[in-house]
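S.K.: These notes open a run of structures that come right after.
What follows draws every value from the coordinates through simple rules; no lab data is involved. These figures come from a predicted structure and were not determined experimentally. Cβ atoms are built from the backbone, for glycine too; each structure is taken alone.
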Structure I
């Protein structure tokens, strides 16, 4: 089973793009703190498609905490200089919960 959940913060604003066939997608990176050392984090590249991509681009900015659910996709490419195979790991996000937003001020009543 290929199932991943990431809880972390966006390292930058999502990049909303459109493919040649018109499909909308958003690239973003989530910084996930390591369980055994909160001073270290893994920076995980993610992509979302269609309506989810538009929602992420609209509601998420750098620093926003998200809970992303998806699957790991591994692709390869050939480095023409060294003739070595490079592996690229991306989480294809299928569902996201928008959590704490540090850019939004809270007003006490």
Structure II
């Protein structure tokens, strides 16, 4: 409860990947309409650590932008691609698998 969102990102990335990061900026807000979960996504830069899996991750990979869409599901790929877009932040809704059209 006492943790700022940026501090939570730094902690979670380290716990799940072994990589220490610095947070640059908010790049998107994504709502899973079927579960009522809102995710804030931040662009981060690696500053140290060593890649490793954890109880919450099965793989840690570095991908080029063109590899993101073929490697990740739509709702996760769009978060990465949105983060690389300088016009962020983006606000999007999805059903857990696919993006939903804006009204």
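S.K.: Could you tell me which structure in I, II was used to calculate distance in nm of label points 7 Å out along Cα→Cβ at positions 4 and 60 as 2.4?
M.R.: Going label by label, the one that fits is II.
S.K.: If Kirkwood radius over Cα pairs in Å comes out at 15.2 when worked out from the coordinates, which of I, II was used?
M.R.: I
S.K.: Using distance in nm of label points 7 Å out along Cα→Cβ at positions 68 and 84 as the calculated read-out, with 2.6 as its value, let me know the right label among I, II. Spell out each step's value before the answer.
M.R.: Working: I: 2.6; II: 0.5.
Comparing all candidates, it corresponds to I.
S.K.: Where does the value -8500 come from, among I, II, when helix-only ellipticity at 222 nm (-39500 (n - 2.57) for each DSSP H run of 4 or more, over all residues; to 500) is the thing being computed?
M.R.: II
S.K.: Another question about this same structure. Could you figure out which one of I, II the value 2.7 for distance in nm of label points 7 Å out along Cα→Cβ at positions 52 and 76 was computed from?
M.R.: Checking each candidate, the match is I.
S.K.: Where is distance in nm of label points 7 Å out along Cα→Cβ at positions 12 and 36 largest, in which of I, II?
M.R.: Across I, II, distance in nm of label points 7 Å out along Cα→Cβ at positions 12 and 36 peaks for I.
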